[in-house]
Structure P
Amino acid sequence: MSALTERQMHDLAGRLTRLRSLAFEANEAATEEAAARHRRQWADCQFASQWAETVRQYGEKNAPPWNESLRGPKPKIETEKHDG
């Protein structure tokens, strides 16, 4: 491997600085994306739970519509069984 000229070393230092900056930006974006997925999952679980509770108490006609393409299959709603 040949020695680098002063100009090449300066160019290499600039490139390494840019690469470090881009790597930091990519890592930061990945972290934000993971946090957003976590918030979305939490919100979806809360929505499903509260939606099911609303349906149990007031009936599906009185609950907001369930959008399967957005939320997936409807949660199973267990109703209280009364001994008759």
Structure Q
Amino acid sequence: MSKKERIFLRVTSDKKELWEQRAKKQGLTLTGLITYRMDNCETIPPKTHEQNVVDSMKENYLINTFLQSPDLSDKTKNIIVKEMKKYV
């Protein structure tokens, strides 16, 4: 018999309720559903460089739109750039 270890997951209460409902529909406990999902998950292939570039461009679209907007003042644009530098 395999040794079982306890793990802790932090989720919002509505997410927990949703997963409990899904488990109940499948006739499982919440632990049973999570274990089943973990045992049957497929490995996700690593992203290619091109995929990473495309994803980055999508994420930065909103910021780029702000920076190119003539409606924003230069002061506001400088604040946006200053904040972005904290995360780069």
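Coordinate-derived values only; no laboratory data. From a predicted model like this one, the values you see are computed outputs, not experimental measurements. Cβ atoms are built from the backbone, for glycine too; each structure is taken alone.
Values as computed for the structure displayed
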| quantity | calculated |
| --- | --- |
| With mean count of other Cβ atoms within 10 Å over residues 39-46 derived as 6.5, matching label from P, Q | Q |
| Which of P, Q yields -24500 [helix-only ellipticity at 222 nm (-39500 (n - 2.57) for each DSSP H run of 4 or more, over all residues; to 500), calculated] | P |
| When volume of the Cα convex hull per residue in Å³, for residues 31-70 alone is computed for each of P, Q, the largest belongs to | Q |
| Structures P, Q, by Rg/Rh (Cα atoms, Kirkwood Rh), for residues 15-54 alone: label with the highest value | P |
| Origin of the value 3, 11, 12, 12, 9, 7, 7, 6, 6, 5, 5, 5, 4, 4, 2, 2, 1, 0, 0, where P(r) over Cα pairs in 5 Å bins from 0, in percent was derived from one of P, Q | P |
| Per FRET efficiency 1/(1 + (r/R0)^6) of positions 23 and 47 (r between Cβ atoms, R0 = 30 Å, to 0.05), the highest-valued of structures P, Q | Q |
